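Take a look at these structures.
Since every read-out is calculated from the coordinates, none of them should be taken as a lab result. Remember, predicted model here, so these are calculated numbers, not experimental data. Cβ atoms are built from the backbone, for glycine too; each structure is taken alone.
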Structure I
Amino acid sequence: MMVVVSTLLADPTGFSEPAPSPLLLLGQGRDLASERGVECPGDLPAPSDPDLVDRARAARAALGERAFVLGHHYQRDEVIDFADVTGDSFKLAREAAARPEAEYILFCGVHFMAESADILTSDRQQVVLPDLAAGCSMADMAAIGQVEEAWAVLQDVGIADATIPVTYMNSSAAIKAFTGRHGGTVCTSSNAEVALRWAFEQVGGVDGTGKVLFLPDQHLGRNTAVLELGMSLDECVVFDPRKPNGGLTDQELRDARMILWRGHCSVHGRFSAQNVTDIRAAVPDVTVMVHPECRHEVVTSADLVGSTEYIIKQLDAAEPGSSWAIGTELNLVRRLAKAHPDKHVHYLDSTVCFCSTMNRIDLPHLVWAMESLVEGRVVNRIVVDDDDAHWARVALDQMLALPGI
């Protein structure tokens, strides 16, 4: 059984932060006390194995309907080739829950996604993450100890009762559980506006004085509040868990409407307004489309902004011959370019950047996980403890109850 464990270190400011996790790259290794209980078996097939694809096909065929393979859009093509369903994190978790006959859910994504699948599936189903070191840098930017200490700051300032926590799907089960315990909800990049409107209604409405603590991606929270809810940038403050009082004065916290956690996506955070300027100069009549995890100045410079699923639908519906520059993870952009040879698809950044943690799931890890299941060994199982699972499910169910979900 693999359970999320966060080891905290004392910080001179009085805050705590996660201890650095040892990264077990290749070969035999085991450290179940590290943040994700990392265990590397040391018996993976060689990436150069000429029979690797045939082994994957054979293992997948042997498992049949006992297994259901989920592939996130940012995965490598070699992994996507064996996915039964592809999608974003929440779509995949719901797909897993809709397959009660599948004994094993192989989640080719990252750790928080597999946790969500474990929360939403039945007790008889077992969720497997082919590589336990496949995490999410954004999700790791909000440790539960830090968030609890931040909430204590809000209580000391006297604003916790007027604050609703909203956490992005890209967060740990412990953070989702915190949100559920405090009457909040989860959101995706597709329904962030709806989730924020609901949250503000709980504390007097968008035009009132209530607040939202938004975790862990500051950019999605800021972009949604300003561009969709009509708030000003001055009403958004960034809470830095490594600084006393989050780096904010009591009055700044009292005046804020959106208290944004100091977190971001390491991929989407790379895009700049200069990238947009450069691509417009290089490609006439280009349409720039970016993910809402991008910085505010990038989003306001773009033509279209939307979730991964939105980006895919826009490309599907685009006119032949049209030119597009897309600001999201490179695996997906390359796949879209290949799927639409009649359109000119460009990557927005001037340099190449994959999601390094998502890319940890490769064909050797997937083959090892599937062959282990064929042999009757469940490896890298993801299990969320019962209390966190209960409260995280409360927050997820609240999201599912929102209009339009």
Structure II
Amino acid sequence: MKPSRVLAALFLLVAVYCGIDPFKHSAIVEFPDFQAHKVEMPPWSLVPEDKDTENLLQKSEIKFLNQVQGPESVTFDPLGRGPYTGVADGRVLFWNGQAWTDFAYTSPHRSDICSPKPSPLSYLKNEHICGRPLGLRFDKKTGDLYIADAYLGLLKVGPEGGLATSLTTEAEGVPLRFTNDLDIDEEGNIYFTDSSTMYQRRNFMQLVFSGEDTGRVLKYNPTTKETTVLQRNIRFPNGLSLSKDGSFFLFCEGAVGRLRKYWLKGEKAGTSEVFAVLPGFPDNVRTNENGEFWVALHCRRNLYTHICAAFPQLRKFLLKLPVPSRIQFLLHIGGRLHAVVVKYSPEGKILQILEDSEGKVVKAVSEVEEKDGKLWMGSVLMPFIAVYDLD
């Protein structure tokens, strides 16, 4: 038989296998209606080439190892105490200087299934029951803590902690399905992201693979108790942070790898524009005291991701191969976990970039909180908080 016919036969067998997936090993086997969407990536010519050749994040201190599982967001209260962080079992914890103590929780239905487990991903199956606090923000005036829970929507808890109170779980009749991050303006309005109306956080890998655009950026008015949609059709909106003067906020376009600016004041109020094309794919963004923005990146861009973004049918074909989700995810992030954080000026200029390109010390970063000359870095995937001394 000619080599060309052998190759054609092999291709046909692979195609048939992918079509029926007899052993149910593919990354999308549990999603019969899965659709892969084309993602318009920024041209390579616009992608920053800046790198931290010294891998300075490898000098970070690993704190609280195995004491906190999946600390996505790290924050401090108006008195400077903390850190506080939300963890994978649904609690918000407080570091009192000597030990971690329970501060708050988001779900009233906690049980033994929310008890300690060996890794952050061990909780995925029951996150919708235990709750999964992601973005955290304190109201500096009242001391209330606002929580974006991936499953339970937007919540608030008082300065003494306890069970958080639900504020909103839907917008325009569409339920919040993947509430992710938030910030609060001087009037108490809360701006927040809902990463998808199709996928929940426990299926975040399939959301990444899909590239769908049902994500929303929203506003909750505490006076009227109304929730309005400010931006829609966003591909995996994630972190959100107000500018120092409150004239705009930035939010992350996770699947595209951009920061977008939404104007709150001035002639452009109510409109948005691209703030920066990022060297990788973002999670959260946080504003420091100087009005600069720290962005945590899941990974740098790579050619494989760009090809898959441009050719959704090829991406779907690859996802139907007998390759587990975890391996498919590693292919999309370049083969290994690695941490990158970037600081931007209020005008969108890169001021500093820090990374651990080998993932030796800081394997992943979800958020960067700058306090007293140190960067506190949480990660939804790791069992620790990393601290980098800027001095």
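Remarks
- Origin of the value 13.3, where Kirkwood radius over Cα pairs in Å, for residues 135-214 alone was derived from one of I, II: II
- Winner on distance in nm of label points 7 Å out along Cα→Cβ at positions 167 and 359 once structures I, II are ranked, highest first: II
- When percent of Cα pairs over 28 Å apart is calculated for each of structures I, II, structure I gives the greatest result.
- Parent structure of the calculated result -4000, given that helix-only ellipticity at 222 nm (-39500 (n - 2.57) for each DSSP H run of 4 or more, over all residues; to 500) is the read-out and I, II the choices: II
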